[in-house]
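Asker: These notes open a run of structures that come right after.
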Structure P
Amino acid sequence: MRKLTIAALIIVSLLLFASCKTARTYQCEGAATDIRRANAPERAIEKMLEYIEGEGKNEPCAYIMLFWGYAQILDFETAMMHYSKALELDPNTREEMEDLIQEYEYFLKARQEAARAINAKEFDKALSYAIFAEDLEPDHYEAFYIAAECYRLMSQNVEAAEEYYIAVKKLNNMESIGRFTLPDEKTQKTVYYVGSATLAEAELYEKALEVCDLGLERFPGYVKVERTLARVLYDMDAPGAEEAYKTLVADAEKAYNEATEETREEAIHDFANALSDAGIYYMTRNEMAFDDLVIAIEYLEKGFFEIDPDNKSVVKNLYLTYNKLKYTEDDPKVRAVAEKYQELFE
């Protein structure tokens, strides 16, 4: 009988404890609702900091409110700290916080604040906003792209390349996830191009090739990514470089011939650069072998005399090739290139 009585007392005590905890939670949630309705983030922060100093230190609701309060005043780094604490105390709070993220558009706000900070050249601040946005929506590409831009502007090229790589992978998977609207084609192309080019510059060649493959799978014949692909294959001394340059020139010429008034300027620029890149390839692949220099001249002369006589890369490389072959300015073509070289570089 005595054992039964003790057991009953223990059960009653546990029930009383549970009911007290429920009451505290209910009180916290009620206060949270009132504060949010009043849109009073400063009051939320003040009250909830006091609460967790006392009996509320283990109440997830208090940390959810602190997450909301700090996010409302755009202190995203502190907001994320309380987000993590709420999840630590109760993983089921994730759904409520995701509702807050959607309702108050924190992902969008964090991206907007990051963009503003970049424009103001406050790169550390911009990066903190971008990282917060990454944590809020880890399946979306844009926050990773913004973080990459921050690193690039801070001259941290390897970090930039890695963030661009993640951004490309996220973008490539967005359609299959199904929760997002894909950006317009121009934006998508930019992500693949900048991502692949930055990875190539950082000499992360395998990842650069992967990004090129993804970009060209989605946008076959996209010249800017084809330029990166050809350059990476050449830098790696990999098979297929010559074929990649031939494909690049052919696709650039096709885009040039099909250009509209709106796309013509870009098509001219891309075609001239493709011809220049191909010229550089043949100039350098066999230590200035004569036959290759002749092929290089064919590409570079086409770039200068037919496509864009102001393209600096074309002018510089054609001028150097003429000099290498000891062509003289008695030839009017050579003289025209020399004059343009002096105009642009001297």
Structure Q
Amino acid sequence: MFRVRLEGEYNSRILSMEKDSINFITPNYIPSFSSRDDHYLKERINTLLHEIPQQVILISAFDYYNLRKEGHINPKFVKKSFEKRLLFLDSGGYELQFSDRDDWTALKYREIIEELRPNFFVGYDRIPSYERPSNTMSLISESIEFLKDYSGGKRVLLIHFSLMNNPLGEIPSLIKKFQEFSDYFDILGFPEREIGANIIQRVQFIYYLRRELDKRKIFKPIHIFGCSDPISIILFILSGADIFDGLGWIKYAFDRENLRIVERSHLPFFNCNCIACTNVDWFNISPGEYEYRLLIHNLYAYEEFFYDIRESIIHNNVTELIKNNIGLINFKKVLEGFLSQNKP
């Protein structure tokens, strides 16, 4: 189980859990591999899986199943890669949404869970239509029924909302569900894009959710899926979130000094002396070497960024990380608004 080690500014905190001799400490970032927006998935897995500095790596079961079926990855290689790391297995609902495959089922997902024995795994989920409101309680019940059958890893209850829903207004119903089924999940997950139309609405949802969970002593980590933007991450941590994952390390270049993700070709502009950015001839570098150096830079930049965040929580000065960013001003205004109300 996760233990609360320290509470910091606003709703920030440090949690920890030990699994297979690895002490996983939050806040933390989990690099994701996904066929969505990545046409070189098999090459990245085969090239980078051994070199990722993060303790936990996310792989979609849907992608693993199809890559294995087509002979693009070696199951022994994947299993060996997680002998000293923790595997976070996603059910593949996100990838399935954008795929023309129609043969992915809960039964096949169960088979992958049995094969890989992940340290964390998400309940079998399907993303609801964004064109009409979804029945959140029904989706949670279906996911819980799937999670009830397993106890070998940390179970992640991933909650989906249609874009037509009002997540903030659903918090009272969510809390009742979480109380009823708290024995069947270890982490609560939410896709960033589904919990509000903008960053203000999203941090508001997380803030009130954490407040209500804490009142009932439900000390479960909150995982924001698909969030790689550093300013958003800091604001979510101050609101009460703990774990993040995403494809930002593949899609962008992470400028840690200025806390921003930018166009992926801009790495030569950074004032960076990491192992990927030293002794490089940017004028004559090949596309393959540039790609490799960019991804290694991003992985280490995220690792160092989250180390800085945890140190800031310890010293109670997380807001100092974004003191020169307009986001802090807006965030303080929003928090002041939160504290003057009794929502949800």
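Asker: Upon calculation of mean count of other Cβ atoms within 10 Å over residues 241-248 from the atomic coordinates, which of the structures P, Q produces 19.4?
Answerer: The read-out was computed on structure P.
Asker: Moving on to the next point. Thinking of P, Q, which structure, once Rg and Dmax of the Cα atoms in Å is computed, gives back 19.7, 60?
Answerer: Checking each candidate, the match is Q.
Asker: Using helix-only ellipticity at 222 nm (-39500 (n - 2.57) for each DSSP H run of 4 or more, over all residues; to 500) as the calculated read-out, with -12000 as its value, let me know the right label among P, Q.
Answerer: Q
Asker: Out of P, Q, which one gives 17.5 for mean count of other Cβ atoms within 10 Å over residues 161-168 as computed from the coordinates? List each step's numbers first, then the result.
Answerer: Numbers: P: 24.6; Q: 17.5.
Checking each candidate, the match is Q.
Asker: Let me ask something else about it. Assign the value 19, calculated as relative contact order in percent (Cα under 8 Å, 6 or more apart), to the correct structure from P, Q.
Answerer: Checking each candidate, the match is Q.
The numbers here are math on the coordinates, done by the rules we state, and not lab data. The structure displayed is predicted, hence computed values, not measured ones. Cβ atoms are built from the backbone, for glycine too; each structure is taken alone.
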